[in-house]
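A short reminder: the numbers here are calculations on the coordinates, not readings from a lab. Being a predicted model, the structure only gives us computed values, none of them experimental. Cβ atoms are built from the backbone, for glycine too; each structure is taken alone.
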Structure 1
Amino acid sequence: MHPSFRTRRAAQLALTINALRPLRGSRTAFPAFFAGWLTSELAPHLLALTAADTAAHVAKHGVRGADKSGLALAGLSAAGLGGLVASARRAKGAVEQALIEVLGPGYHEGLHRPPSPQDLATPWGRLVLPFRMRNKDVRIDRDIAYARGGRRFLLDVYRPREPVSGRPVLLQVHGGAWTVGNKDQQGVPLMLHMAQRGWVCVAINYPLSPRAHWPDHIVAAKRALAWIREHITEYGGDPGYVVATGGSAGGHLSALLALTPNDPRLQPGFTDIDTSVQACVPHYGVYDFAATSGSTASTARRRLLSRFVVGKDPDEFLDDYVATSPLDRITDKAPPFFVIHGENDTLVPVREAREFVHRLREISPSTVAYAEIPGAQHAFDLFPSIRSAHVVRGVERFLEWTYLHHLAETR
């Protein structure tokens, strides 16, 4: 009997099964997300670890003396992890197909630099140390105040190391259920990649609940946009071309930012500033803030929002929830969108993104791309992985196409 080896392999198999078929339901949503997210995005590393642990066990005890049950568990786990790796690689096709559907099969020809086979391949070498996120070609200016109020009103600027001017701007809004999170924790792979490609990226903090109440969060995001309008030329950016992005709560805020330009209720004291953005790329965002779709998940979340974020009874103040719900703020003036959501998301069910995209396409004449990422959990892009690498490169192609299309229209 070798209980420690068997226990390790059983635990890994359980994590793998959850990543493949995550538990659903409000009580299991967060643990299923956390375990499934890490297992899915670190599947190659865990597969190598499983192989090494099994080889060490066999080397120590021999084939005859090895724990047969443990070996069986290891084999099942390895097969499941292999399936996760294969699923992650499917992100490449999912993103490319999403772009082809709305931009056309020849859209690569309209890009400034069409992607090479190397650009479209999985960057295995960069994924060995996934938490080491650096780029020697990118300069980061940290902790710049965009408004008064302390550290929750600071931003970071990611830009090419070599001086640039007039470059498009990407505004990154972090997630964290409107209650936690920081500007340097999320969106980093995308910002490093886009800054290397010549974009100027701005990652912001904003006030967090329960200390802050709605709409403090979106007002702060609009203040950051006002700062970009006034100061981004100092960092080489073009204040006239800004794309909003973010994940989870940041996906909600970036989408709301794109759908509520110049709304005086959301920019008190600076109504003279243009707060429109030219495109939006929300990742696994919360779109049904008011639960007007009637879905069980949105209704349950609205109860939590009323306690910890908004501070108002939704039954009594439903209009306040509707006013800050991207699903209910769509107009024919919406800018181009590229909505990205994971198929296995247990925190924000994928059907919420589908409904948001359906309404966008129904109401807005602008480009609306939608990529449903196979096997992806919530927050799948927090660090470099097979899946996030392909999504980042797909977002790059959408951003470049949208920017060049904008330049052509404004000439």
Structure 2
Amino acid sequence: MSSSLSSLPQELLIEIMIRLDSHSILQMALTCRAFHRAFQSTPVRYIYELGMNSLQDAGSGKSTDELLVLLRDRQKAWATLEWKDFTTAELPPSQPDFKQSAGLLAKLDTSHSTIHLLVIYLPSPTQPSRTIRHSIDDMQIYEFAIDGNQDLLILGEYFKLPDKRYMRLHCCTISTNEVHPKATPGGILEFHIDENKYPQYNLSMMQITLADDVVAFSGYWREGRPQLLLWNWTSGLLLFNSFEDILPDRPPTLSFDFLRRDAFLLTSAISSGQILVYRFSPTVPGMPVRVASLGLPPTVPPACVTYIRPNSGQFQPRSTPEMLFMHLPESRIHIFSIICYLHRYMLLVRSSTFLRYVDDSASEARDVPWEMWGERESRFMEVDTVAADYM
């Protein structure tokens, strides 16, 4: 088979190789001289070097020759930390905590009688820094989420009526604060909590998380268990509601993070700690399915985990405008802050590790001890701080 394949014209070998991942390209190139000659071609080298840097082409339309030169130029700049230009973006001193997405920073300013959303577009090689501010009137906003590549802003509102409590997610554009054109008609996702069924539920904190066309609401209450709601914000469908359906094997706490639009993880502080991986449909309502539980390393002497929380960058399946390259979504790094007795730890894991279990066709959930995954596919270290201090 290899001799007949190696006899193909080089143009066909190149077409075959550019459809492989980087590791497969390298394995093929080391097989024979014909494959190695194809490996030296610009199209194959470009795909290979992109993959080795966990990148993919962003569809700029530039020629492969030009893109390969620019990719290597960026590799060299990162390796030596030699910047071609340096620009300072001024941030308000009273607003230190910003959410970041695709070259912009956003923050809710509640220091005035009217809530404002402050958005700072960071400078790029072609555009200067700019700032916009939106007034948010007549809404009790607790939380928000942004996706700069979709020009998407989700505002989380919570308010009470005599017999019900309402949660609303407003789907707007970042640039104009108007209803997003891809949102469900009216741009509002609404859910109410019945006072008769859940009289003890008083919201203390909410978290909103985005993954493409799916948005998650995590509610934390003064009494009662944390709750999770999943919506498709473009169709308006409520995909999952933990008030009515009990999530399989859910931990007492609800530390949530998306893996991609059809998968998420929760963390559990039981014993030495666990990471629970779930799969669900992003378009049809249904019960999420636990596909794996990944154990954390036991300590010596044995001690229970008292705190474990994920803190990761946003899932981003789209390229940022004007960018030549984008990171592979599965290369995203998940950072976990862990407190075990008097010690603090940081765990770093690529999404691809968790997604392997999501894409597995196994019918039963897998319980995976630390030594079967963590020693090879993560970095675990003791630290003096927590991951929330990192962007």
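Structure summary
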{"read-out": "Relative contact order in percent (Cα under 8 Å, 6 or more apart) from the coordinates reads 19; which among 1, 2", "value": "1"}
{"read-out": "Given -5000 for helix-only ellipticity at 222 nm (-39500 (n - 2.57) for each DSSP H run of 4 or more, over all residues; to 500), calculated: source structure among 1, 2", "value": "2"}
{"read-out": "Rg and Dmax of the Cα atoms in Å, for residues 213-316 alone derived as 14.4, 51 - corresponding label from 1, 2", "value": "2"}
{"read-out": "Origin of the derived value 3.3 (distance in nm of label points 7 Å out along Cα→Cβ at positions 85 and 381; candidates 1, 2)", "value": "2"}
{"read-out": "Structure responsible for 22.2, 78, with Rg and Dmax of the Cα atoms in Å calculated and labels 1, 2 on offer", "value": "1"}
{"read-out": "Computed 22.4 for mean count of other Cβ atoms within 10 Å over residues 261-268 - originating structure among 1, 2", "value": "2"}
{"read-out": "For 3.5 (distance in nm of label points 7 Å out along Cα→Cβ at positions 101 and 125, calculated) the corresponding structure among 1, 2", "value": "1"}
{"read-out": "For 2.6 (distance in nm of label points 7 Å out along Cα→Cβ at positions 189 and 373, calculated) the corresponding structure among 1, 2", "value": "2"}
{"read-out": "Structure with the greatest value (metric FRET efficiency 1/(1 + (r/R0)^6) of positions 61 and 109 (r between Cβ atoms, R0 = 35 Å, to 0.05), set 1, 2)", "value": "2"}
